[in-house]
Structure P
């Protein structure tokens, strides 16, 4: 069988948020070797109940290795969570072994014999039709001074080399930090690629590969590993520094305004484009709220600022919302904007990220486009009228009404002249009462300069 590549469960979700313990345990797969280092019974209960429950739900075979004949402790753990284990036990999906049945079958502990037992149990589970074997064991038996227990850390390292890569098996080894000496816990840390501590899973950068761990170089091995970790940390910090530098470059070079503000609307940071849009400096904007940027302090989407604050607090990280509004520059002028905003987490802070685009040109283009549509509509209606209307007076009067209603003119008037410049007929539509005096003036032979220019 080809050994499996090591699997690293995620510690963040798709939104770059720390994931829950349950999400972490759900991401575990066969070949994963974990250690639970716990300091309270509550930590033990939460991790072990979830680990076993997930295995049972997935149809895996589950074995729990108890320190003594205290199976009732496990059953009580699940009873507290309203889960009855009787069905799983009766079907053979859930089994229990004591440390004597597992680790110390001959009255002593031998790593090789224990690995042989795990191999046999895994093969048996697969033959029974289970997709994998899931095991968790209490390691407190190693405190009983049984012959061979001094090899417990060697055993953990050999599992990584000789067993886990080759078998559809996953396990959590349980170590109560309150009971084990620091030297043992140190060995546990060095031999488990994945650690659970404080109800959080860690990809363990203190982990030493088994070939290196088992080569008997002792302290020199650890020192080399620590020094390599120092270099790894330096490289990681350099990557973070470069990433932050790229972020700031993109932040300030963006052609759209970018704002970070808290859930009270207080502005935390802005980029250069936001300053150019508004005419304020960064320092000035840092003393303002986003509500100060609007022509009316409570004019966003017809809601009060209190309504908006309540709405923000109901949003979830990763959700994005787009709206159009107006911003007011430092000089008092107002311009239209499109705002794409949402909740983001930055470390332990929850902030709003707003991307603001000046849409003045777009709005003007939309107005021009709408005006052209209205002109074409008016031309179409007038053309239809010309085709069907035979009465000249009704024709020009209806044309005035079409142009006024369709194009939104304040008033429209049409004057018909004969070849000698004499007024033949007039029509008017709108609310400008001065047309009567103009019509009288036209009939008396007086022509406005605009009419003279046309004629």
Structure Q
């Protein structure tokens, strides 16, 4: 304990100049004494001196935080919540200090999964991301991977997310698209390709308004209200659906375009999906695909790549599609699921043989949505149950046995599901109580559990949910 009246020569840059002979308090108390914040919340802390101390010294207090990723604090004690987690904020003057514990949480509205990073839209419709960050795809202003949700540097409200291998895009309420992260093939749509890591989002060029977006490995597409599809990024295997406006990206030594170009067709599209290096869409209920066709993922009964939209074999009417790495799936208007392409269980038809034409998913389920990934597929049925099939090598199916499942198996979430999305080797879902769960590979922290590494075959809540 310091004797009362002990002074120190302290200099502070304050409005009344340099302070000297300032009495040092016995203790510093911070108000409030505990903080529970949501991402992006801000609050200015106050200090109280006990056992003496000069009130004029408040402006000379030095503020620090133990973990700058979780919160930031400025010279005035203003705290901003930056990432999910818990840390301490410290106030110090004259060798005396006090601290407060700060916990940051998140309310998740919906979730999106990619290859090794994930993003969510919170209840303020802002974006938070976690996982791999080598190309600034988390958008948090760093290149450091993070296993807990961190707010992006851009604070605009968004309606939809679309995540690629090393980047992310979002749809604004007015229909404009913004993208951030890696841009080596022009996949951000900024008018030029580069090898930079772009943490700050920028509006996709061309001035178009989109109804929905989707992203592959390094190509992005958007659907307009007029039924046109525009794509940009890599066109190495014809996944943009056009030969017009294509340039050459020196960074990847492949054909690409950094500007949105229309898919070459007179058809009006109702929905579409991007795979790793192929794209599929629906017009008047009929499915068409183009791009890479190494395993029959275009569904036209061949393994020939296509530069332009090519009809999927047969006369099945589709209402929605989902494209994965080397397979594609679709739902009919009454929820029947069909898949085609590379199999090893991911087609869900009770076989592991590939198919270049659509085959029915076994089990007679009626799905509300279906999501094709790298080596597995998941769907949400009309009873609010998530079903998955394919390889379970990383636990992405959501059951303990690490085998290949060639028919759908149910995932236990403990509550009715409202949505499901698939990453390359992992899966995430939302339940009716507003909780987000993820399972599968966690090599880069993409499950959002607060720590990276390992796998989980058990669905676990994303960390920090309020």
Structure R
């Protein structure tokens, strides 16, 4: 019995189809009794190949992953195979789409500008390719350079803007953008525009995407400000752990106004008189708001709490514009000033003790008992902080050890306690259910060390 196969038909892409994107999906009609299909593809100007491009396909559609060129005409066919017979489709042709080719023309920057200030550039992008860009997006990036050779590694990028529209063949768009020039530059600069700067758009030629201005723009150095801390005025004497007021005065000693209007001044306390802030005590950052014109001054007073436990001779340091938000060109090195010396006296610390603990002489397991006690501040100053916790423990040991004690309850205090004063309290607690014998009740004042007590913390 002779076997035969019908020819594959309904080939897609249709014959003479143009403008195809790569990769291309191919399909054809099912040929009954076919085991495999061979796929042939070749350039229209070449001879038909003897060897298939893809062999032994089992499906009637697939996406060709081989190398295809844009703007090129191809021919193709399909051969259906079954044992000792085969059938051949008609030969059809298609053309891949032609690609665009973008160039930059007519770059017109501002004739002059100032560092750190706005700078406007106009340019034109034209599609000279054989194909349209279609509805795709790309960026035009603008650079400035002191010579007429663009070096992407060292020349200054001002920024990028997106294309405003797609470009048909031989069409163009005009673009205008304003950028902020870098601080501190002062020279004559060429302006470069690189269209499709990230190669987001497929083009037939990427080597002509850069344009250069016909002449240079003169960029002048903007007169810089110079922030100087005129004075730091603290009190002559202060006490550790207590409020501390000081005044700082900052002037703009430069010839230009500050461009930015917000910056911060840091304040430190140090025993070093020579400006070494390693190990200095950070007292805070204080913001300034407002442009400072040449010769103008701002004077501000702040109150902070000094750290506990310090004493001796100290100096107050103020560093203005700590994050260098204000560009000062070569004048950044004079932003710090030291005050005269301050004598800080150690404030006599608070000293909380638990006393007069009253408990019942005996109790049973799981029984609720009432415990009364007093807390006295026998130190030399108020607790300052108005919140701390007194813990109630039960222990088998006659000397208190928190690691071998059982926490029964806690009491939250919510008011300060001045030197020499005391408060009384009582609380109902439950005896654990698994203890017997002689046990001791302990009250631990300020159990979490919320109150600064200096050497009295562990008593």
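What follows is calculated from the coordinates using simple rules that are stated; it is not laboratory data. All of these numbers come straight from a predicted model, not from anything done at the bench. Cβ atoms are built from the backbone, for glycine too; each structure is taken alone.
Supply the structure label, taken from P, Q, R, corresponding to semi-axes √(5λ) of the Cα gyration tensor in Å with the calculated value 50, 25, 16.
Q
When distance in nm of label points 7 Å out along Cα→Cβ at positions 208 and 328 is calculated, the result is 1.9; to which of the structures P, Q, R does this value belong?
Computing distance in nm of label points 7 Å out along Cα→Cβ at positions 208 and 328 on every structure in P, Q, R gives 1.9 only for Q.
From P, Q, R, which structure was distance in nm of label points 7 Å out along Cα→Cβ at positions 344 and 384 = 1.0 calculated on? Kindly include the intermediate steps, with their values, before the conclusion.
Values: P: 5.2; Q: 3.6; R: 1.0.
So the calculation was done on R.
Supply the structure label, taken from P, Q, R, corresponding to mean count of other Cβ atoms within 10 Å over residues 168-175 with the calculated value 19.8.
Q
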